[in-house]
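I've put the structures underneath this note.
A short reminder: the numbers here are calculations on the coordinates, not readings from a lab. Keep in mind that this is a model prediction, so the values were computed, not measured. Cβ atoms are built from the backbone, for glycine too; each structure is taken alone.
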Structure I
Amino acid sequence: MIIHVFNNQRKFSLGYFRFLHDRGFDLSDTAVYHYGKAGNDFDACGVHPRFLRSWFWPLGHLRMYRDLKKADRIVIHSLASPFLIAMLRWNRSLCAKVWWVIWGKDLYLYHLSEKKPLPLKIYEAFRKPVMRDIAHIVATMQEDYDLAREWYGAKADFTPCYELYPYADDYGDGAPARTAEGKLTLLLGNSASRTNEHIEAIDLLASKTENIRKVFCPLSYGGPRRYAESVRNHGREVLGDLFEPLMDYLPFEEYKKIWESTDVGVFNQKRQEALGNIFSLIMKKRTVYLRPDMPMSRFFARLGVVTPALDREGELRELPADVREKNAETLFSYINPDRSVETWKQILEGGGTKA
């Protein structure tokens with residue numbers, strides 16, 4: 001039996017299992033534990049998750065623990081749950097069966113926290129042996145695996161998965177870039193998480209308003225409402241009517257219309273985050289600005305994908321059309337879904353667990 005443990009990001013899990021189902025994977029011996037609200041929207045994918053109402057639900061985690069002990073392999077899509085960490089710490093033999101699909105918060109929760117109160121230090125010390133002993137790591141970027149080794153002493157083998165979730169299937173139809181004349185439409189960040197560093201990014205854009213038509217800023221999920229409201233207020237104070245905060249959740253098709261109208265994406269995170277948005281914009285031949293000191297910038301530089309940095313003095317502009325074209329071609333070749341099929345076959349159907 002294969003068990004998947006998914007965090008509460010349904011927008012990724014649903015696409016992932018649809019991807020496996022449509023590509024002919026046998027999911028008959030697959031069990032799924034999923035955090036978040038119950039629903040039947042996975043039925044068409046051939047899986048029927050057991051939903052856990054919170055990270056801290058004892059009964060649900062006891063049931064999960066029973067099944068984890070029986071599993072042949074365990075695929076953990078983000079180590080977000082303290083109860084899950086506790087189970088792996090309590091029964092270290094489970095780590096030999098785990099394929100840990102790294103999400104940004106997994107690695108950066110402690111290291112990018114400006115304040116490190118005692119409870120966070122204790123939690124970090126508690127989870128460090130688990131992250132060290134997990135047998136297999138799956139990540140899009142070699143840089144994330146390197147950080148797991150540097151920060152946690154990870155001994156896992158590494159499986160590069162060029163497309164963790166089906167970005168290319170959803171967005172990558174090779175449509176030509178939209179011709180933007182004059183002012184630019186921007187997408188700023190991907191959520192209300194503080195890790196987007198919205199305030200700094202808005203201040204950097206303040207001197208570039210003559211080139212801006214609109215700044216869309218998704219703030220409907222991923223962080224406290226109070227923080228989202230502070231970003232909204234600061235954005236309107238600095239950028240005025242150019243700033244368009246998206247405070248309420250939008251259906252996918254509506255969000256996609258906004259995304260399709262975007263000329264430039266600005267992602268000011270210090271850590272790996274918003275991969276779906278970033279990959280999708282690049283594959284649609286849009287310009288994406290990233291912090292030069294983030295691991296994702298090094299990842300793209302290694303591939304030969306150009307992602308300029310936003311600064312106070314520099315001009316806000318699109319990359320030349322030929323550069324955007326080459327960026328898209330390079331990234332398409334890297335995360336081609338057919339390559340991902342082979343990778344997931346290796347993970348789900350390949351060799352056994354570590355002794």
Structure II
Amino acid sequence: MSLLAEPSASAPYADLISALDVVSAQPLWDRYGRVTRRSPSAVDQPMLWPWVQMSPLIARAIKEVSMEDAERRVLLLTHPAFRDSFATTTNLSAGLQTLLPGEVARAHRHTLQAIRFVMEGGGAQTSVNSQACEMQEGDLVLTPAWTWHEHVHPGTDRVVWFDGLDLPLCRDIDTMFFELGEPAGSAQNQFDPPSTSAPSFRPDAVHLKPDIFEGHGTSPSRFRYARQRAWPALMGSTAKADGSRLLRYVSDDKLGAVLPTLDCYLQALGKNQPTQRYRSTSNAVCVVAQGQGSSQVGDKTIAWQRNDVFTLPHWNWVSHIAASDDAVIFMMTDRELLASLGYLKDEVAS
């Protein structure tokens with residue numbers, strides 16, 4: 001089927017359009033308005049995955065799906081606007097992964113950039129290029145592109161974490177590679193990811209470097225950011241005029257994002273104080289780390305509570321308000337990707 005609209009029989013260049021169609025070409029002049037938009041328009045509406053709905057499904061997956069039957073026991077959060085692309089919002093994919101005591105999710109690696117934010121439980125470990133990263137509630141763990149990683153659980157309670165990846169982007173540009181089976185303790189054929197530069201520097205955020213920069217824990221890692229460090233840094237930062245506080249996880253002294261395509265934040269909210277409205281060409285997937293509140297995203301209001309997951313599609317006006325005095329939101333965004341390409345644009349309402 002032709003991509004070209006059927007030209008009017010009276011159009012002076014109808015024969016020219018037909019001739020272009022034959023050679024898989026088309027004119028720009030009569031469809032310029034469709035090619036160049038005046039502003040972005042996200043195809044997806046803001047969406048909420050409530051924990052009250054997802055938690056029973058996690059329990060069912062644990063009961064019905066063994067690790068022998070699954071490379072990873074993950075519930076993908078897929079927005080219907082993207083059909084079969086596995087996207088949660090533009091460029092970003094999210095899921096909920098579970099590991100029980102004694103279980104192992106075997107080592108593999110892929111060109112996907114990925115993060116894990118622990119939502120419930122503790123005692124598990126993720127090994128990234130042989131570096132063991134503890135997984136306690138509120139911790140952030142990175143698995144950069146092409147690093148070997150596996151998950152093991154020597155603890156006593158189930159662990160649920162938020163998986164965040166740039167899967168839609170990787171699929172769209174067809175750069176996916178995947179390998180299985182490198183033992184976690186082997187240094188053979190390891191890729192050491194470089195740090196990220198800082199094109200999207202945030203002067204309004206306090207910065208948190210990986211544990212290795214602070215010597216936190218018995219074996220501090222460049223791939224882990226402990227909650228024990230993140231929460232005090234966030235709460236100790238200066239509040240903005242709207243009562244909110246912002247922490248950005250950074251790669252190292254260069255203050256770049258944690259990964260080249262994923263830029264992560266913690267935001268604490270002041271009770272009953274709406275945050276200043278803003279919009280951005282970047283997209284975000286949010287996890288409610290604690291507390292209750294609501295977010296106005298475009299013309300939609302999303303009421304949320306602990307462990308709920310919701311999206312902030314690009315170029316929607318956004319404002320959050322906390323109903324409790326302890327509300328904290330974790331945000332995975334694609335800001336770094338857009339900034340490095342020159343496509344990041346932010347606006348703040350006056």
**Fill in**
Highest-scoring structure on distance in nm of label points 7 Å out along Cα→Cβ at positions 29 and 125 (candidates I, II) is II
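If mean count of other Cβ atoms within 10 Å over residues 93-100 comes out at 20.8 when worked out from the coordinates, which of I, II was used? It would help to have the intermediate numbers written out before the result.
Values: I: 20.8; II: 23.4.
Only structure I yields this read-out.
Consider the structures I, II: one of them gives 0.96 for Rg/Rh (Cα atoms, Kirkwood Rh) as calculated from the coordinates. Say which. Don't skip to the answer; put the middle values down first.
Values: I: 0.96; II: 1.02.
Comparing all candidates, it corresponds to I.
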**Prompt:** 13.4, 38 is what came out when Rg and Dmax of the Cα atoms in Å, for residues 69-148 alone was calculated for one structure; which of I, II is it?
**Reply:** II
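Taking mean projected area of the Cα convex hull in nm², for residues 157-340 alone from the coordinates of each of I, II, which one would give 12.4? Mind dumping the intermediate values first?
Numbers: I: 10.6; II: 12.4.
Of the structures listed, the value fits II.
helix-only ellipticity at 222 nm (-39500 (n - 2.57) for each DSSP H run of 4 or more, over all residues; to 500) computed as -4000: which structure among I, II?
The read-out comes from structure II.
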